[in-house]
Structure P
Amino acid sequence: MKHLSEISREGRDILRSDDMQKTRGFVQHGSVSVYEHSLKVTDMCLTLADVLRIRTDRRSLIRGALLHDFFLYDWHADESWHRLHGYTHASRALSNAMARFTLNRRERNMIYSHMFPLNLTHIPRFRESVLLCTADKIVSTAETVKGFIKK
């Protein structure tokens, strides 16, 4: 991971939190944990910003990306309350993140809008939010395809 030291420095409190550590036990795509997915997406956000030479608030970019899937449940479990996970988890992640960390407007919008355009009313309003939307789709697609290939 190219940006691990920067991610560790700017997201230390998030990465060390008990709830973030719990995400190691939740599977995201294929066999990838939510924790690992969040790190990969954060690294991809930074890579895209660097390659495309997009000026960003890197601290916010890192913190919002780390928390984008902070929903704290196993969405694969057969329970009716999270059957619409794709549409609802961004709001739940934002609520959980706000309850545990101090977030600025940029970070809140990143988490809330990362599923755009699936959630058409959750509009990315910052460069960092658009980068997160893009990075999440790239990483999620790669993880899903890799999971299918393994099977």
Structure Q
Amino acid sequence: MSMLKIFVGTMYGGALDVAEQVKPLFEEAGYQVAIFEDPSLEDLTAPDTDLALFCVSTTGSGDYPGTFANFARSIAERSPGLASLRYGLIALGDSSYGETFCGAGRQLDELLQDQGASRLGERLEVDAMETFMADDAALPWVEEWIESQSLKVA
């Protein structure tokens, strides 16, 4: 069975909620799904990673939340080369913070692409000023992402 790994960077639980809400959509599409709240580089680079989804919120100054900063730093410092990684990205932010809106998601996207990873489709940016519950935006996006990228394996 194909493995989808969801890597979560969250401060107050919003990104984890999104991960838990979209998990059944991937299971219906034929994936075994694992959610990583405190991910390591080894979780990402393990050979069983068929597809990755990153659900990342942004702190006020555009930074990665909590322990996710260590995960991103290890990717940058250890430069693992991620040419075989296919991924999607859901970035959560608040546009009232201006230029740092979804900063963590944007930084992560650039970091992954610098390592050779391939983003499938467009990044979803969820604005807390417009969408109270992030999963209201994430669920239809994931449904469309699975369909448009032909990700069904079942």
Tell me which structure, out of P, Q, gives 2.0 once distance in nm of label points 7 Å out along Cα→Cβ at positions 32 and 64 is calculated. P
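With helix-only ellipticity at 222 nm (-39500 (n - 2.57) for each DSSP H run of 4 or more, over all residues; to 500) derived from the coordinates and found to be -19000, which of P, Q does the value describe? Before the final figure, lay out the partial values.
Values: P: -19000; Q: -11500.
Only structure P yields this read-out.
Using distance in nm of label points 7 Å out along Cα→Cβ at positions 40 and 112 as the calculated read-out, with 2.9 as its value, let me know the right label among P, Q.
Values: P: 2.9; Q: 2.1.
Label of the source structure: P.
All of the numbers you see were taken from the coordinates with simple rules; none came from a lab. None of these values were measured; they are calculated from a predicted model. Cβ atoms are built from the backbone, for glycine too; each structure is taken alone.
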